[in-house]
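Structures follow.
Every number here is computed from the coordinates shown, using simple stated rules; none is lab data. Source: prediction; values computed, not measured. Cβ atoms are built from the backbone, for glycine too; each structure is taken alone.
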Structure 1
Amino acid sequence: MQMKRKGFTLIELSVVLIIIGLIIGGVMKGKDLINSADQKKVYNTWIKQWQVTFNAYQDKTGNILGDGKANGGTRATTDGRCDNVRLDNSKTVQDILKAMGLDVPSSNIATSNGGAYTIKGKYTSATATAYLYFLYSHTEKVYKNRLYIVSMPTDVAIAFDTMTDGQMNPSAGAFRRYPDNAKGVGGKSTAWPDASKTKTVDVSLEL
């Protein structure tokens, strides 16, 4: 006598769906944690390290890194201003740091000498390039020596702003969008742009 096959009950199907949902949720959460860890690595070993190295050089020599040829800049004389040095195009700054016993920030691009970094964001991956720049603030109306970084994934820039200043405000604080009066969400300069639409931004960090 052939027995009839018993189907799944609604309760059993519900349990299966719940388990599947938990698994998917765990995978997504794990992916977010991995992305967050990658962003912190870039921030600490590259961006923050350039800031630390810049200040360590000044403490050790009394000079500004990237100010005048003697400090890896382009001008013959020094004036306390960075000479807008592109850090992936020149080995001079890096050689001076090594000669002083200071660490050159690391990068995932071997040929950039620590001057560029390929950064993965949620919506795009981009090669961010760093400069030692005497940069104008449109909100403060002053020039300052800053680490100027071109083409950073917007969602990563937002994360770095929070890491640096404790809040998301691209127009104020040590870490900013450039220009720092650029309009973001809602047409406000105090808001970052929508990362899904404006996929990369230029940023700067006060040195």
Structure 2
Amino acid sequence: MATRIIFVRHGVTELNNLGVIQGAAKTPLTDFGRRQADSAAKALKAFKPVALYSSPYVRAMQTAEIIGKHLELPVIESTRLREQGLGEWEGRAWKDISAADPQIAQRRSSEGWWFCPPGGEPRLRVRHRMLAFVSEMAERHTDATVVAVTHAGSMYFLVHALIEKVPMGRTHIHFFNCGFSAVKADSERMSLISLNEIAHLQGLEED
């Protein structure tokens, strides 16, 4: 009997709009980000989830709290869902990072799973903890649906692990704020069953 995990990227923040790398930054949702979370919550009701998990970071927890109110579920924190630790890159824009270190883009591609941002968390460790979260959900919530609020970087590495691809350079998969990506898992296998569902966000406009 399989478990379905619906991963939700957090709602938009001001640093998202500015193109600044957040990592563990304590950035709250914008008003539009809250409306995204509200729309996500209404769509998630149809799946009848039995549990709601979230990264402990502020933007994720705020998203999860909005979802939890609609689903009438408490938010369970899981550090496995946190964003990749980005060390010295946090609070900076990618264009500034690449300008300061022209070789960094080549290293991000050539080192694959072994790449680690300066002072940050290795990609392989993010892969391990995200896969561990999926395994935990399959064991804990057999034949049920759960929701997990997380981050673009963590989802990027989980998706690459599930499709058995090596991450190369900057992301070629864009995870929309409050978009859904679903994974099906049991004791023997894990599979990606949907990616970046955003129909529930259509019609939303930022002020």
Structure 3
Amino acid sequence: MSATFGIFVLAELPGDAGAMVRDIQQRFDPKLARLTPPHVTLVGSSGVGSMPTDTPVARIRAALEPIAATTAPMSLALGLPHRFMQTDIVSLPLDHNGPLRALHERIACSGLPFKQARFRFTPHCTLSFYPMLTPARERELLAVRVPAPAIIERLQVYLTRDPQPSKLLFEIALTGAAPTPVVVSPTGSGFRGVASGTSTSRA
């Protein structure tokens, strides 16, 4: 979370990806590893800015609950490490289209108040934020890989007032149903398959 004051919406990374990112952060940026768990910022970094610190928690919860209830958990690939231009920040990008963008835009259009963001929506998981990078350290960091997918299954809402530690206000699970896959017939017409353990014929 790069801003110093505001309310942010994050998706903390559980499982193998979260553990791998934590290990990388502890090697390259122990301060970042100490301050925040591995996460993707949905509100407060790009696309839209953070919410004002006086935004009522009940209002935020009321806006996010119907979004979370109709959004399915996601399993998303983490890209290759990328250094943000003219900074020492290195992060793993995620696809800025698809279900993650849809979730971001639903929150952005929820009626909650947001500060203006400096950058368009570019979802990422930060590996190193605070240290100055030497050329050798940069090469080492850009060579790391996180092959495990990022699992987005819960939203966390944090209040940040630097230099105080960030405070978790609440979290909410994504409980929407996964979209039913469309099976295309040889004639080109499609139908929605039944989400079950059975499979259709394979080519």
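Assuming 44 is percent of Cα pairs over 21 Å apart, for residues 52-155 alone as calculated from a single structure, say which of 1, 2, 3 it is.
Derived from the structure labelled 2.
Could you tell me which structure in 1, 2, 3 was used to calculate percent of Cα pairs over 25 Å apart as 42? Could you put the intermediate results ahead of the total?
Working: 1: 46; 2: 34; 3: 42.
Clearly, the read-out refers to 3.
Match the computed value 1.1 of distance in nm of label points 7 Å out along Cα→Cβ at positions 100 and 124 to one of the structures 1, 2, 3, and report its label.
3
Give the label, chosen from 1, 2, 3, of the structure having the highest value of distance in nm of label points 7 Å out along Cα→Cβ at positions 92 and 108.
1
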